[in-house]
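See the structures that follow.
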Structure P
Amino acid sequence: MKAFNKSPGGLFSALLAVIIIFLGATFYEHGIITEDFYLKLLSATQNGVTESSDLEVHFIDVGQAESILIKAPGKNVLIDAGNIGYEKKIENYLRSKGVYVIDIFITTHPHSDHIGSAAEIVKRFPVGEVIIPEIPEEFLPTTSLYEDFLRALARKNCSVSYAEAGTVFELGKGAVLKILGPDGYSGDNLNNYSVISKLTFGETSFLFTGDAEEEAELSLVSSGEDISCTVFNAGHHGSSTSNSSLLLKAANPKYAAISCGYNNDYGHPHREIISAFKDFGIKYYRTDYDGDIVFRSDGKTVSVTTKK
C-alpha cells in the first residue's frame, strides 16, 4: 500500500508517479516499450512515492491451487501462480495492490496447481529473480505446461536459480526471506522437492512449505533451523500427508492460512488437520470460505483481513 506526502506538491508528485507507472505497465504489456525501459521508468518514479513500512502477505484465492504475494517494504515476492486459467485473476490482483514488478518469483515445485499460470505471469510482468527446486532429470515433468514455463523464462532471459537452503533475500526495512529447503531429498515425490522458506519481519514471521509432505517436514524439523512462526502456510492445501504434529509443534504458529478450492475433489483441508489446528490453538483461515486472505505486520503484531 502506498503512503503519500500530505503536502499538495508531494501529493501531486505521488499521483503523477502512479499515473506514469500505470501507463508504463500498460505500454509494456502491449509491447510498446521494452522491459528495460519500463524498469528504468519505474526506477525514475520511485522518488515520487514513499513505500509503506509495513509488510503484507496475501493468500490469493485461486481455487484448488496456491498463489501467495509478499508485499515487503522494498521488494515484491510471488510464491507460485495457481492453475492454468488464473493468470488474469493473479495479474489483476497484483496490479490492484500496486505491484508492477515481481522482484522474486518462487515456484515451489512443478505441479500444475502451483505453476499453471506461471508462464503467463512471466510474460505479463518484469521478473527479477526466479527460484525453482533442483529436481533430478529423471523426475522432471515433461508436460507442455512445464515446458511452456521454461520457454517463457528463456524468452525473457530471466535469472533462474535453484533453491539452496541458507540463501537469504533482503526485502527492505529489515524484512528477510530465507530458503530452508528442499535439503537432501532424492526420491520421486515432487511434493517433497517443494521450496520451503521463512519470512521474518521484526518479531513476526511466516513459514511457507508448498506441498512438502511428512518426510520433508521431518527433515526440516531435524535441520536445527528456527521454524517458529506467527503465520503458517498450511502444507499441501491442508492435506493429511503434510502438516504433521511434529512440524506444528516446532512451528507453533498463531495463525494458519489454507489455500484450497470449495468442495474440491481431494477433500482438502482434511478433517484431521483442522482438528490438529484446533488442538494446537491455531486460528485458521481458508480461501474457499474466506476468499483472499491478507496478513499485515508492523514488525510487532499481525492483523488479518479477508475478502468474504
Structure Q
Amino acid sequence: MTNDVSLGVKYMLFASFLFACMGAFAKELSGSIPSLEVVFFRNVFGVVLILISIYRKPIVQVGGKFWLLIFRGLAGFTALLFFFYNIANIPLGEAMTFSKTSTIFSAIFAYIFVKEKLGFKGWAGVFVGFIGILFITKFDGSSLDKTDWLGILCGVGAGLAYTSIRELRKYYDGRTIVLSFMTIGTVGPLILMIISEFYTNAKLDFMFSKFVMPYGQDWIFIVLLGIVATFAQIYMTKAYSVAKAGIIGTISYANIIFSIAIGMFLGDKFPDIWIVLGIMLIVISGLLVSAKKD
C-alpha cells in the first residue's frame, strides 16, 4: 500500500460527498416509496455491478466461513433497513451521525470477539461516543423515540458487520463479502414485501411495507442512488488503499457535514445545540477509537 495522504484525503472527501448524495436521493425517494423498497433498489444495483466484476475477473479465495458470511450480510442488511428508515423520518445529518456510531460498537465487538486491545484512547472514545448518543437522542432517563432506537441499532448492526469483515477478509475476496451483503439486501426486502401483502404492523413499518411501483422521476432517483452509492464505495476503497486507515477514518466524518448541508437544502432544519454537541462528541469518539490504527 502506498501512503499518499493528500490523494487519500481527496478520495475520502469525494466518497463522503457521494455518500451524503446517496442519502439525499434515498430521502427524496422515501416521499413516494417505502424505505424498505429503497433498500431493495440500493442493493440490486450493486449486485449487478459486482456480478459483472466477477465475470470479468473471477474470484480466487479460500472460503470456509459460510455462516459468518451470511451473518455479515444479515447484520449489514438490518443496519441498512434502520438507516434508510431514519433517512426518511429524521434530518439527514442526524441519520448519518447515528450510522457513524458503528465505529464505537465495532471497537467494542472487536475487543469482545477478536480480542483486539482498545487501550486508554479507545475506551475513552467509547465513553465519549455514548455521551454523544445521549445528546443526540436527548435522552432524559424516561424514553427514546423510535428513530433513536433504530439509529442506535443501526450503529450496532454496522459494528457487527464491520467486525465480521476482519475475520472474513482472511478467507474471501472482498467482492464476495460485499456480494453477500447486497444479495441478502436484495432478497430480504423482496421476502418482507411479500409477507407485507398478508401482514402489516404500524410499529414495524421499517421492515414491513407493500411494494409501491415507482413512477416518473422516481426512476431517475433510483438510478442516481445506485450510481453514487457504487462510486462512493469505490472511492472509499481507493482512499483506504493509498493512506493510513486512521487518517482516512478521520476524514470520513466529513459526510456528516455534507449530509447536514444537503439536508438543509432539502428542507431539514439546522441541528439544535444539543444535537450539534452530540455530533461533535461522536466525531471525537471516532477519532479516539481510530487513533490506534495510525
Structure R
Amino acid sequence: MTLATKNLSRHQAVFAIKQRLLEAGVDTADEDARILLRAATSLTRLELATQPQTALSHEQCQILDQYVTRREAHEPVSRILESRGFWTVDLLIAPNVLDPRPDTETLVETALSLLENTPNAPIKILELGAGSGAIVCALLSELPKAQAVVVDLSPHACQASKVNLARCGLSNRAFVLQGRWHEALQAQFDLVISNPPYIASAELNALPPSVRLYDPILALDGGTDGLDCYRAIIKDIPRLLKPNGLLVFELGIGQATDVRPMLEAMKLEIKTIARDLGGHERALAARAIQNAQ
C-alpha cells in the first residue's frame, strides 16, 4: 500500500518508510526514512522532532512514495535528492557520474596536511578522473590562490564538474578538460590528485546494488587486477610533477602493497599512507624527489 492512500502523521510516515526499506534490504532504513521525509516536506530536524504528530498532506505523501520506491530499488539517497555534502561543499549529484564517497575526503585531508605550509601559495593542481568535481571543489575552497586543471574521459563527468565548480563559486580558478588522463597535458603541477577506477573487472558484479546499478562502470573498472589506471597515470608522473611536487592517490582495500613499489620505481618518495574512518589504507601520498636520477 502506498503512503498516499493513508492519513499519516510525520511519526507514522517515518515508521512506514522504515518498514518498507527494511523489507527491501536497505541497511540504513531508519536514517534514510528521516532524510527522505524531511526532503519531501522541507522540514528541519527540529520540526520533525518537536511536531511528530502533524499530518502529512496528500502531495507530500505522493512525493515520499516516489522517493521510497526509488530507495527500495537501492538507489542511493544522494541520487534521489541530487545532492551530497562533501568536505565543506554541497554538490549536485548527476546521473552517469560517480557519487563521491565520504572515504574520498581522506584524499583532501591528506593533500591539505602536506600543503599546510603553503595554504595561500598560488599552487597548480591537476585532478585526474574528476567525476563530480568533489575533490577539486574541496581543495580550491581551502586553497584560495590555487588554480586547477580537471580531466575526465566522460563528457557527463566534465559537465558535472563544471556545474559543481560554478555552484561553489570556483569556476574562475579551474579548467575542465575532456580526455584520457594526462595525454594532452604539457604543464607541470604542484599537486596531482586522483581517485581512479580501482575495482578488478571480475569483482564488479559482486558490488552492492547501490554501486553496481547506479555508478558508471567507467568510473569503477580498474582492469583485470584493478591497477590498470594507476599504471597509466604513474608512467608519466615524473613529467607532470614539479620538483618536490606532490601526488595523492585514492586506494582500494589492500592496494597500497601494489601501488607503493610502482611509485618508488619512478623515484617518488612515499610520504604517507592515510587510513579512512573505517581503518582502511585509503590515500597514498608521494613526493617528487628533487634532482632524482
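Okay, here's what the table says:
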read-out: Distance in nm of label points 7 Å out along Cα→Cβ at positions 19 and 91 - structure with the largest value, from P, Q, R; value: R
read-out: If Cα extents along the principal axes in Å is computed and equals 52, 51, 34, the structure in P, Q, R; value: Q
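Every read-out reported here was derived from the displayed coordinates using simple, explicitly stated rules and does not represent laboratory data. Only a predicted model underlies this, so the values are computations on that prediction, with no experimental measurement involved. Cβ atoms are built from the backbone, for glycine too; each structure is taken alone.
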